[in-house]
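Next up: some structures, all given as structure tokens.
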Structure 1
Amino acid sequence: MYLAYKEMLHSKARYLLMILVIILVSYLIYFLSGLAFGLANNNRSAIDRWDANSVVISKYANNSLASSKLSQETLPSNLKTTTNRQPVAESMSVAANSGHNTNVTVLGINANGFLAPTLVSGHQPKRTHEIVVDDSLLTNGLKQGSTVTLNGGDQRYKIVGVTKNNRFSTLPVIFMSIGNYQAFTGTPGQISGVVFKTAENSALGKGYQRLSISKLINKLPGYSAEVSTFELMIGSLFVIIAFIIGIFMYIMTIEKTQMYGVMRAQGISSGRMVRALLSQSWLIGLIGVGIGLILNQLTVLVIPAAMPYYSSWLLVIAAAVILLAMVVLGAMVSIWRINRIDPLDAIGGDA
């Protein structure tokens, strides 16, 4: 480590430039990771909070809960409501209040079932035309106790409860009773699916299909494409930083060939020089990744609340570890060059 530190002090400008590159790339990786996680969470958070095993929908619905239509009256006995099986109905809508319109997802549920959201204030719907809303809907003067209309209708729905982080397909969720939902949509006796809390292996009749919760999420419109795009971008940045470090360290190694030759002639082993190289990469990586992390956390404090950014320490730590690993991996490209240095050739300038 001492040898690595002294070398960095000797060539401060070059190593500072390398650290700057690592700072910028690591900052971009942190920010994109948080943005990707936030967008994914906005798509699926309401489903995640079901904490369920699977959902049964109509077979023709092409794996889409919104496209599924099931009749409660004709459901087979193994799909009837129990503590482990709960009906759900879903549709997109527009909530309006005082001239302000907001796109929302409306979910019809049983307020006493496991699909009922955890509330931060208020209570579950008890009477007709009562609803629970995600807190992100509470803008432009809207609050608990306010009323909204849906899809331009005359009927007003009273907000009696507020939940947090319940979004479906990036939209805030409005929860209402199954009966209210069917009256609102004009579809008496109709639901979208049956959600299973734990696995049940009973056979399904014709016209039904069972989806795991993970598959249901992956089939949300645009979800898979969005996630895979961010994964490719972030993965590419990890590879890019490894290449940058590798090229930088390799050029530095070539420039220091004579110095390494003299060191070898003095009896310093190639192993010690390799350790110095890896120590340098570890040190500049640690500094760059650390400063990038600090800048990212400062950014989190000032980004608008409307931006779908989710800061997870587990995600940040994982990204930092991978970044450090890629920095060291890039530096390892120069090891073979150091091991090939012949003291006589290096000192004579023939290397």
Structure 2
Amino acid sequence: MTCTHEAVTGNYLYCGRVLGMTGLEDIIQLHPELTSEWPFIRDHYRRIGLDHTETVIWDDSLDYLEKHDEYTRSVFYFGDTVEIHQARQGWFERLDKDWASVVKFMNSKNNFMTLAHQLNVKVPQTLCFSNKSEIRPETPFPSPCYLKPAVSVDGVGIVRCEDQQALMSALEAIAADIPLQVQAEVIAPSFLNLQYQATANGAERLAATEQILDGFTHQGNRHPASYAPWESVDSMAEWMVQKGMKGIFAFDVAVVADEDTVEFVAIECNPRFNGASYPTGIAHKLGITHWMHKNFKTRYRSLKEIDLGDLEFNPETGAGVILVNWGPILKGQISVLLAGSPEQQEQLIEALTKRL
């Protein structure tokens, strides 16, 4: 793993979630522990009419990227943010220097803020620091605020601080040498995820979804979103593509509303695939316009134990359950796409929860 934090349970099994996005001509790398689940996910996708590659390399080593130059490379994150694998960053730079460079730059929340100010993108009040020694107790900070590592995935390391005293206390647990930021709390009824696809013609708008959060941790997405404020981050997306960005990337945007106005405030960039990318890809392939993507815990440890039955997606009705992140079933977790109207989605959640 070169990006996802080890605290995320079963993260090495997440490779399976891209299967539903693949085409017949693609090659996919999967962790060998998933061989036991292959017949069941393959049959599930066949029943719902979702085509995918059946050419599998049962080894998730990145070394295979160099062995297939005839293919377009597609990885979750084109770079390395995990300290023990820093030698890999140079490897990515040799494969595509521009792509690796823009990913590394935008993966820093501090760099994101710098670019936002340059491009006049609206962001929350944020103070950026090279390390915690730059933060002084007498420095005025917004309250409440969030203490954030400049580089973080899945909300790891983010702490809400009610006041200055809480902030100083939270700093004690932060490593001495990492960049960080202190950001004013944004009171927002919802947060959006705006996905783009890098193309030869620039940044193509892909999908606007509404985030489902548990604290700071991403739990799922809903489509369509209440808003689709592409103009708020279009300039950043175009800048990234001009600098060499490839593949799918996204921005998190807060919806700040009062009685008279609605504002859209950019929070951060995901210069990579993100949680919404996988259900979005499946939904596009199957023509599903209304869906929710949600994580579930289960008592089961194999797909063969799960009988979706009448809950399984029906292409004729356009409603039902589709398995997305199926690999972590080995650890008792799974994520699914719930297709249908909001009412149907809630019914599916209730029924699926009972079966899991």
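Rule-based calculations on the coordinates, nothing more; no lab input. Treat the numbers as computed from the prediction; the structure is a model and nothing was measured. Cβ atoms are built from the backbone, for glycine too; each structure is taken alone.
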Here mean count of other Cβ atoms within 10 Å over residues 55-62 was calculated and came to 13.2; which of the structures 1, 2 was it taken from?
2
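Taking mean count of other Cβ atoms within 10 Å over residues 23-30 for each of 1, 2, which is largest? Don't skip to the answer; put the middle values down first.
Values: 1: 21.0; 2: 13.8.
Largest value of mean count of other Cβ atoms within 10 Å over residues 23-30: 1.
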Compute distance in nm of label points 7 Å out along Cα→Cβ at positions 151 and 279 for each of 1, 2 and report the one that scores greatest.
1
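One of 1, 2 was used to calculate log10 I(q)/I(0) by the Debye sum over Cα atoms at q = 0.14 Å⁻¹, giving -1.06; which?
Numbers: 1: -1.06; 2: -1.27.
This value belongs to structure 1.
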Upon calculation of semi-axes √(5λ) of the Cα gyration tensor in Å, for residues 191-230 alone from the atomic coordinates, which of the structures 1, 2 produces 23, 11, 7?
2
Can you say which of 1, 2 returns 17 when relative contact order in percent (Cα under 8 Å, 6 or more apart) is computed?
2
Computed 16.7 for Kirkwood radius over Cα pairs in Å, for residues 103-246 alone - originating structure among 1, 2
2
I have -15500 for helix-only ellipticity at 222 nm (-39500 (n - 2.57) for each DSSP H run of 4 or more, over all residues; to 500), calculated from one of the structures 1, 2. Which structure is it?
1
